[in-house]
Structure I
Amino acid sequence: MFCRILPFMRKYIIIQLLLLLSCNLAAKCPAKDSLTTIVCGKVVNQTDITPKVITVIACDPLSDNDRYASRIDSSGMFQTAFNMLWGHSFTINYDKQFINLYAAPGDSIYIEIDATKFHKGEKGALSFSGDNAQQNKEFSQTFNDLIQTITPSFTDFTLPLDDFMKIFNDDNRRIRDSITHYCQKQDISQWTEKLMQKMSLYILANVAIDYKGHNNEEALEFYTQPIFDLYNPENFGNMMFSYHLQAFISALFRYDSQLAEYTQKEDFTNTEKRGNEILLALPKSLTRDVLLYYFYKRIEGGTLHVDSNNFCKELIYKKVLALHNHQKAIELPELSSGTGAFFWNPKGQIENVRHFNFNQLIKEKYKGKVVYVDIWATWCGPCRAEMAPARELHKLFRGNKEVVFVNICMKSPQQAWAKAMANGEINGDNYFFDADLSDEAAAKLLSGGYPTFILIDKNGKIRTRKAPRPSAISQVFETINKLLTEK
């Protein structure tokens, strides 16, 4: 769920992450692996400027694609459904704001949004019914009121671990006390109070992901400090805990000298061996299951000698095996819009694509071709950084009519996109999506943020939503050529 961002956007992203969080301190692994949760509702008092797409972010820690976009119909209704592995928080994204909710597997939640009040930030814009209605009403209010208080004071990430943790713990106590004071004053339930206090801990942990300490050992040891209660399954009710585990895996690859060496050499067999050596030394638990999943997401190749006996949950074991099914092709998502798509035509003009359909675009206009899709935004620094390597990549396939490069600009001002086009910054076929189509496409196409690179085979099926970047030019060249040899 992290976007690839420039450092100056950290504060903005932290705020966005805060809006994605809640926890259930009594969460337990359910007897069944998953049950369908339904989220539906109605948007009233819409105007011409209020969005016509609403996105449910399921916050599934074991999925790259846990966003579900729903078009708001003519009566204002929307509905979506998704599977949950256990009870935890999730969010609704509407009109550039987040609504924080909690659900358990099998829940049905109904929410009514007054679009005009919501757009203006007025009170009374939301009403809840269905499962957890009172808790969600209370949590949504409390979270919005307390978000600005959840801030750290530590700034030096090179302190010795003991010194750093003293500051960290002081911050945690200060924030917990402020949450308690607020909840007592507002007559907020203990459920919400504990929820917010637990959440604040992992918010602080996320802010501290840049901690380096005096050496690599200290940098890694930070993630397993007793305060984080790493092997308590209740932590998974708070989605920030999953980000803490993801940061832990990233730190392993960064600070473990052997892993770093094997990864640089693309020695996936030894990378896998070293990773298992570290992770299997941890207590057998749901936490270790998820860490193993995150680890295998980061590597490709290896021997995949994965033993089901090392896992608490068979479902996670199966998901680990499925990560490396390279031959699996994914059907294109249904993605269409009457007037929300635009094309930069050969004359250098913006052309509104009427009745745009992504499926038809790939299977008709680009039929029988390998399609390399670059999804980007004008404000995204890493996206811009890939433009020059992309031009070099295109040169390697110049004259090859079986390869096409498609660039889709989303969540951006159209004028900024047009300026980039006029300046010749991007080659290939260029499309722009308006706000509503961007929301829907983000839910169905993005993988981890901007930029996302997608490879579509000659049969019009998605082979990966994590294709190599143009800057990894030899790797992407090899990957495209493999698809070209397929029938």
Structure II
Amino acid sequence: MANGLTARNGGRFGLAALVAILLLGAGLRVGEAWDGRAPVYDAAAYAAIARNLDQGNGFTVGAGATQPSSNYSPGLPLLTAGVYELSGSVHERLARVLLALVGTLSVLFAYLLGRRLSRFLNSPRHSEVNTGNVVAGLIGAAAVAIYPALLEYQGMLMSEPLAASLLSGAVLAMFWAAARGGLLRWLLPGILLGALAMVRPEYLGVAVLLGLVVLARGLRDDWSRSLAAAAVLVAGVVVVVAPWTIRNAVALDRMVPISTGSGQVLFAGTYLPSDGNPERVGEEVVAEHPRLFASGDAERLRLEQILATLAAHRYPELESDAALSKMGKEQLWDDVSEEPLETSGFVAAKVGRIWSHGPRAVMREPVWEALHWVLLVLGLLSLAVLAWCRRWEALVIGAVFLAITAISALLVASPRRVLVLVPLLAALAGSATVRLWAEAHKWKLGRAPSQ
């Protein structure tokens, strides 16, 4: 078994390099988690909800909350509260450290994905793992291990590192299920996608789209088996999400699959005066409705408070989120029908915002901004080539990229949404690096590049 493990990972040197990268990724993450960072607003809310759950106060942020607690995704607070229950008290540092270890799985998954994808990009006629494939995986793993925004979020209770591990693990599990056969194997990616939706509710759409991808995979050959595989995957999602949906039906007295707040993000995401920058929505709303707000409210109030005031004024008979949902749909329709060119530019600006740089100020530093762009350019190039070599793998990854881009184009455009894609991008970029190196070597030897 040990010899097989060594052989699959490029010999002793390859296996040693993988172990070193995993230790680096784990060490950096645990170090951030141990020291901690000043929490952003969402991280503080997740911590408060977990603490209240542990103390028997229910799923609530507590007094002074600026929006309903049901607006927050439940996955991370529930997991953190579980850690508190097992440890016997509120130990946020322990929770952060355990989450850092889970976050390290994204480094391993990037390696396994890079190694697999490189086989199709660089040696499509051979199924065995060679040195180039291992190098591709190591490059992807190393990029994820040191990616600063992922590291900084491990220093607080934030969902993005956890979501990155769940998403890359789900994609890897889908490839495994497709390659090995057996309907029950599709249950694992479904469970992982369900957990992802609990952590980031908007990515429930990703799970639905991937279910359609699985359904379409074998329609020409064996539609009944494809239908069964898609059904098993969706069942895995339902197994994870359904208990919380039932809880919401009782606690909120309405059908809410995971969380509320969709109206808020729809209105903010379709508000043209913001030019696609969610940080400008609040001040623009205040400026456009001076009779509703006092001087200085743009700096004093949070966005959700500003939007709740506007919603109460516009539709006082409706709950805030329902009113904002209605307002968002109205302004989206008006913008598309009356100002199509401006709306197109607005959407393009939002897409550019999420893809052009990573979240956190550290990603604006030249070296890390360069790393982000290298991963982006090489990753998309690799995906294009993969679509020619292996349409199934390219369709799965492309569907994930498309779904998250579309979600960001419609809702609030935050670079945090793309952060969960870093392991997939890094795996693709590692594969492209090996391919480009091989082509450059052929040119050096005076041979034409392969087609």
Structure III
Amino acid sequence: MHDLVLAGGHVLDPANNLDGPADVGIAGGRVAEVGRVTTGARRTIDVGGRYVLPGLIDTHAHLSRHFGSAEGHAMVAETGVVTVLDLAGDADDLAGALAGGGAGLNVAYLHPLIPDRTVPGRDPSADEVGRAVDSALEAGALGIKLLGGHYPLTPGATGRAMDAATARRCYLAFHVGTTETGSDVRGLAEALDLAAGRRIHIAHVNSYCRGQTTGDPVAEAQQALDLLYAYPSALSESYLSVHNGTSARCDDGIPTSGVTRTCLRLGGYEQTERGLEAAIRAGYARIHAIAGGRVILATPQAGLEAWRAAGTDAGISFPVNHIPSAILLATARRAGRFVIEALSTDGGSIPRNFLVRHGLMLVQIGAWTLRDFAVKASLNPARMLGIPTKGHLAVGADADVTVVDPDAGRAIWSVAGGRLVLDEGHLVGRGGAFITTPRGEAAVRARLGACAVVHAEGWGEDDDRAAGYRA
């Protein structure tokens, strides 16, 4: 007896060369059967006329305090994504959201290295960086993220952080930039030089191709592609939203984030708190506000009031992303593979969870096939995370499934670990799974109580195994 059967759909699983009509039977949180399922099921859903894909994975989102909030769980889940990497997360926030309701997602996080917050100053020593990384892994993180564009470290400290992550075989991501460079193609070149062949996740490549350096975003996108192609150990993702996401926090009259200051400069505003206020009043800068349990981009007056009420410590978005260059980055291939491995959103509680909508839009206009979408939004992300039981629908794989209607450009059903998250387009998921390494197992169990193991593999061939625990 299966727990669930998705019947009559078109199964598209690039990892296993499946592309045709088939049923998918699910039992015990795993894929139990793919083909013509005749075994009984507790529930059978007719998904005829829709495409059944391995569960979609967003390799760059924000669900916790540094750049996001708990509202992001529902915001992600209602789009059809079932697994999320919080790229500057917090263990307590994530575990609290799962235990307090959640939305059925599989979630993992990277610990951010922020000067004077999570590491001492901009030039921490090797010992100081090592202690921060060890503490993060013990708390449940998959690894670390360097937030160079926002809160840069010196090139030396950046290299020491890379050394620390490599020595511990943990996940390493980089929003490029140091005290010597910014979030642009020059910062990307520096990041790859500093990485020196290490395996590294380069965050949201489109963010470095806004014309900051040359004034020509498309030329910068071509330069970024050349750089990434020359460094095959660098894994990367990009997104397709016009709006970015950053911090509106100001200290001593100056925005604390370097990205925010750059956005003000690009818009012709002073790089000061006064300039930021003018940008909010004009609608160029949009404050993040909560409405109906979701985060939205507030109107200018409402945003200004919310920003002041928060003492300036709020999220904010600027319309600085160049869509033609972003499409070029998302679709570029060389030597038969995508140069940028994954499609992401940099969303979560930042209101731009367009992975399905924009990914299927590229399918509709012929820039991608639906198989390409499955590769960029499921198979490659699973490989980036080092979780071989996700990203495909072979028997024994995690029962993570997303059913999409390409013509409508949306997901209709989704399943995470065998449990429905999205049902006829309605969010029904609760709880979720926390993905961690063995070093973080005890801390995750302490936060979430009794948990069931849902997978146990790791980042890289010989790396620590990642283990998932369901709340």
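Supply the structure label, taken from I, II, III, corresponding to distance in nm of label points 7 Å out along Cα→Cβ at positions 91 and 355 with the calculated value 4.4. Walk me through the numbers before you get to the answer.
Numbers: I: 3.8; II: 4.4; III: 2.4.
The value was obtained from structure II.
On distance in nm of label points 7 Å out along Cα→Cβ at positions 243 and 347, which of the structures labelled I, II, III is highest?
Details: I: 4.7; II: 3.9; III: 1.2.
Largest one: structure I.
If helix-only ellipticity at 222 nm (-39500 (n - 2.57) for each DSSP H run of 4 or more, over all residues; to 500) is calculated from each of I, II, III, which structure is the one that comes out at -8500?
Numbers: I: -11500; II: -24000; III: -8500.
The read-out comes from structure III.
Between structures I, II, III, where is distance in nm of label points 7 Å out along Cα→Cβ at positions 155 and 299 highest? Walk me through the intermediate numbers first.
Numbers: I: 4.0; II: 2.7; III: 4.9.
Going through I, II, III one by one, distance in nm of label points 7 Å out along Cα→Cβ at positions 155 and 299 peaks for structure III.
Only the coordinates and a few stated rules stand behind these numbers; no lab work does. As the structure is a computational prediction, the values presented were derived from the model and not from experiment. Cβ atoms are built from the backbone, for glycine too; each structure is taken alone.
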